[in-house]
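Quick heads-up: structures coming right below.
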Structure I
Amino acid sequence: MTPTAPYDLRETLALLRREMRLILGCVVAALAVALMAVLLVAPRYSAAVLLLADPSPADVLGAGERDAIPTASESARIESEVEILRSDRVALAVIDAAQLGTDPVFAPKLSWRTRFGAWIGRPAPPPLEGDALRLATLERLKPALAVRRRGLTHVITLSVRSTDQVQAARLANLFAATHIALQVDAKIAASAAARDLIAGQITQARQALARSEAAFDTYLADNLDRLAQEGGNGAVAVLRARMQEIGTASTEAELIATRAEAARARGAWHDMAQLLEEPPLIRLAAQREQLAQRPTAQSGTTEIARIDAALARRGATALDGLRAEIEALHGRAAEYRTELRRELLAGDLAPSSVAEIYELQQETEIARRQYLTLLNRMRDLATRAAVQIADTRIVSEALPPPFASWPNRRMVLFLAFLGGMAFGVGWAFVREYHMGGVTSLRQLGNVLPARVGAALPRLPGVELRGSAADAVIDTPLSSYAESIRRVRAVLDQALDRRGADASVSSDPAEGPETALSDQFTGAGRGRVVMVTSAIPGEGKTALALALARTYAQAGCRVLLIDADLRKPDLHHVLGFAPSEGFLDYLREPDATREEDGFYADDPRSAAGVIVGRGRSDLPTDQILQSATFDALLRRARTQMDITILDTSPLLSVVDARYVAQRVDAALFCVRFASTGQADLRQGFGQLSDSLPTGAPVISVLNRDETRGAAYRQRGYIDDPITA
């Protein structure tokens, strides 16, 4: 199992630098979209009112007598207050009070389906009315309402959002005032309901008290003689006589009052005056009778009406006085009964009589206490209903906000910046590792199942073709020249492993150049290596030329052939203008008389080169399969230590496939962060299928923009060209 490679921060930073345009483009696009949205969306203003909720019920009559409430119950009451503020009942009351059903902000709007239907000619639905309108307005109002408790305090924040600052503040204050009013109404209704319930019980208590008093009076009346004899008290007889006198007088007075009231009601003024026995009434009644008997009715009618009014007024006064006398008689009778009870109980009564009287007296007392308790409670509830106050109060009214709460432009732009940055960085990694080109040797090894040769550094400010290969000669200690030598070393090792029949010279008299040359010639057979790529523009020509010059510097006999017959380029790199090209030789080998027309020496090294002259106007794959091309390669193997073929791109034409069948190894050139990974895999697959069995493929990353190995080469490498 291959161990996981360590994370390289420099590689990540280099990736971000390469994809900086993409990242900045994503950021700019995200900011542009966010800015457009911020400018197009209507701003919303949020106004907040602060409420203080008292967990203990407010009571004006019982102020200062509140019981301590547990913390859990206190918190529950505050949370309940928050939920009540969010309830539909409060919101509907606000809708009715503010007439939001016709408000341009909160009134229900037609849906896009309805508008589209109206646009295509469908009849529009009837406008909402009544409860349907209120419920539709409620659905638009509730999202604009926010109620929350501030921490664990008793303070509640109620905020309303609207496109109008003044409306937002007005609705927030209206929500608070409506909630307080509904809270007071609920407390009044509860007190009134309790009062009405107690009022029904008071009627029953009054009747029970009356029955108890009547039962006691009946018992005394029925047993008064016996009780007087048992007690032997003469005062009982006197009180009894007085009670009888008062009873007779009150009965007569009540009868007179009843008859007089009836006479007054039917206008029988004479009868009323005789019953009440009031001299002024008798005189007025007599005057009226005299006026009524006169024949002159016109003048007498007015006088009769005046006398009737006076009789009604004086009669009412006399009746009120009579009723007051009756009440006084009843009071005196009650006093006599109380005194009679006391005299009887103070006497020496039989035990059975005492028990009977005590039982009746206790029943009466209990009925009286119950009646008084209910009566006092009813009056207390009536008073409380009139002086109820809310448990919640406003501590800070809402004011029109000066700034919009949504959208928060700074926050939106900041989030858009972060989102664009994150998307850009993520897309950069996806593009680099899945869709884009190769950016590191590690990635190259993961993409292509081939041995990785080296990464050729990019030479800033220098044209790729020709100039990069010149660096091998001009700056042999540069990182580029060292990378080419590393490619050569990897290639040599790969060829040796394949079992090439080259041997190392053991004659100590021979120089190092002869020994190095014998290493590749062996038994008279040199190596043939092709340099190719998946698509054009990968830098394979410069790589082939630089590799040829490196072998030449090592003392090898090197031949570099421009085998890209479709589009030869080596002569441009070297600055040649040949009269004959390699394609001309392959087409008509016998007609070519001047070998120097397409063969020349490299002006910067001892390598020989075969160049082309121009683009081909016919397919060249058959020419690369000709006996002439095979004979040339056999001759090169016998005379050269290393033959390098600069071939056409694999995915552009099929020529490189036929060349691959005739080589010992292949260099696959990959341009840094340029070639798509799918193209690389497809080109490598074609190359692997075309090479002889066991022929190695070495991948080379060209124009590497990273400086990952610079610290490892410090003191050994001299780069005159810096980035």
Structure II
Amino acid sequence: MKKVVLSIDGMTCSACSNGLEKYLNKQNGIKSATVNLVMANALIEYDENILNLETLEKFVEEAGFKSLGIYNENSEKKQNKNEKVKFIIFSVLAVALMYISMGHMIGLPNFSFLDMHIHPLIYAGTLLALTIAFVVYGFDIIKSGFKNLIHKVPNMDTLVAMGVITSILYSIYGMYMIAKGHHEYVENLYFESAAIVIFFIKLGRYIDGISKDKTKETIQKLVQITPKEAVIKVNGEEKKVTIDEIKKGDIVVSKPGEKIAVDGKIINGKAHLDESFITGESKPASKTEGSKVIAGSINYDGYIEYEAEKIGKESTISEIVRLVIEATNTKAPIAKVADTVSGYFVPAVILIAIITFIAYLILGNTVATAINAFVTILVVACPCSLGLATPLAIVVSEGVCANNGILVKKSEILENAEKTTTVVFDKTGTLTYGKLKIAQIINYSKMQEKELMQIVGSLEKKSTHPIGKAFEDYLNENKIEVLEVKDFKDVSGYGIIGKIAENEVILGNYKILDKYDVKNSHKQDEEKLAKEGNSIIYVVINNEISAIIGVNDIVRENSKEVISKLNKNKIETVMLTGDNTQTAEKIAKEIGITTVISNVTPREKTDVVKKLKVEGKYVMMCGDGINDSPALASSNIGVSVNSGTDIAMDSSDVILTRNDLNSIINLINISKKTIRNIKQNLFWAFFYNSLMIPIAMGLFSKWGITINPMIASLAMVISSLTVTLNALRLRRLAK
């Protein structure tokens, strides 16, 4: 299966996105398709053995829309100068139209040749000419409306198009009757209503487009982090190239003040780099030969040469952008409810308008009055407010999360994080920095310490556990050569085994001794090291304990603060670790966690998480994203504390790219405010439509409460903008 995101043109409301989504999901070879109205794109997962990109684009065309190709952050049509000029011109024409048609009602002077009573045909012809100009201006709306009606996915444009065309046709009939001498028809012309409806819809879309662009600013900022050009070394000569021209293995040059072009590894020089956009660390990171560099980092003070390793879509920043885009194309459960309702909304409005039209005629009203009610109902209905209520809030919140170093992979996380009742923390690399150091070595063997550590370090270098990095650092610092390891095996939850030369080597915790029937006469030494807060590694060579090594870690600065905040919010905290009980309890006491479960294997961690869920708790599991994959997958929400360099490998629902556990608090708070915002938007959408459609039907006319098509279109625009602006308030959370 392959995933692709297509940029879609022609969607104007939720009925469009819902219709396209349903159509795509019916096609053979498409596993799933999710269409995002706000981002104007579609995330499609399909079988590449059956379908290709051209076929997918053909499906989009068949559904009545246009594919603009593979989505990228710059593929959307932004508000351009031509649109602005058109809007200004038609604003002037709208004022002129209103002056001619309604100026006399408020006593404004009028030209005699345009007087509706003196020259009714000239008056009607002038209104028709101006209306034709507005029809040309809004032809995209009318075309979209009827095209979607033909494709059986009527949308907001369908309602507007039906209302506008009905008004124009009846008004043309009125002109014909005026020409025949029936001048009373001049009172029943609706040209200005049709024109002003188009103008207000265009006004709303112009403002809405600007607002939507603001919701996508985060993605644009991420894309702009990387430079467009860089300098590479070719045969010792420096050459300026575009980013797209850089290939893996190229040597890229960076000087003070320049941005790192691609992910890579320094091969010459040293510098301090600002990586705050990823890590959140305000202090520049010191980089030397062998250090990894991330595209977008700013070189403060040194000349470095680095080898390009991850280019284009493989880079860390591209992975982040991909995750944000894909996340906005997933749907939270609350969005699916709104989509279901909005799917029936437009057909229901058309039916109500037709029934009202017929009822008016049956009750003895004039055709003009019936048409007025028919058009008003069509125009006042606002499916946009219903369709935008959830996706706009989700897109804005996704951006806020990304700005705060929180990469949310699925929109449903933003809905569900607020439900969290229990946060389970892995110890190493989560509550601690995961940068372990060798604290003490108790050597029982006849080998020199250096020889012993060469064996231990060579085996540990094969491990993915943070403890392995401590031994790798030890080898590098002491310039000790790595030995060849054969038959390496990771015994999950116990340790690692392997063969070095003729020696069978076992490294691990006390449980690995029982597993391989190794006698332990050094428990007192183990307890002594454990009481000092060390994690214990037994070194077993040829079935005899050769050494006990104590390694320790540093507790994250804000661990205690975060645990305190969670406790104040009545969220239970649990420490889950494979480490010994003494070390685990010492750290737990230091940071304020009362529930500690130690000496557990990865499988047992998963069992603990499942047990908590069975007890009715909503569990957020925080780990390293790779070694804790089973437990993260078993939790309701899996969160990994990640350095930002292994994003493509991460298996969790949420990735924290910054070494700051406060991001967990931020995620829960953003979730709460996002859901509150969505509920506000949905309430407004239902309230507005429940109130305005009955008013448009004339149900409140005996109390003097009536509206015409012009007021109806303005009300609809205001309703849509209310939802948009309310969703944009979430951007404040980024500050």
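No lab work stands behind these numbers, since they all come straight from the coordinates. Worth saying up front: this structure is predicted, and the values here are computed from it rather than measured.
To test your reading of the models, identify which of I, II gives 17 for relative contact order in percent (Cα under 8 Å, 6 or more apart) when calculated.
Comparing all candidates, it corresponds to I.
Quick one: helix-only ellipticity at 222 nm (-39500 (n - 2.57) for each DSSP H run of 4 or more, over all residues; to 500) came out at -15500 when computed from one of I, II, so which one is it?
This figure was derived from II.
Which structure, out of I, II, was percent of Cα pairs over 44 Å apart calculated from, if the result is 41?
It must be structure II, since only it matches.
Quick check on the output: 2, 11, 16, 20, 18, 16, 11, 5, 2, 0 is P(r) over Cα pairs in 5 Å bins from 0, in percent, for residues 447-542 alone, derived from one of I, II. Which one produced it?
I
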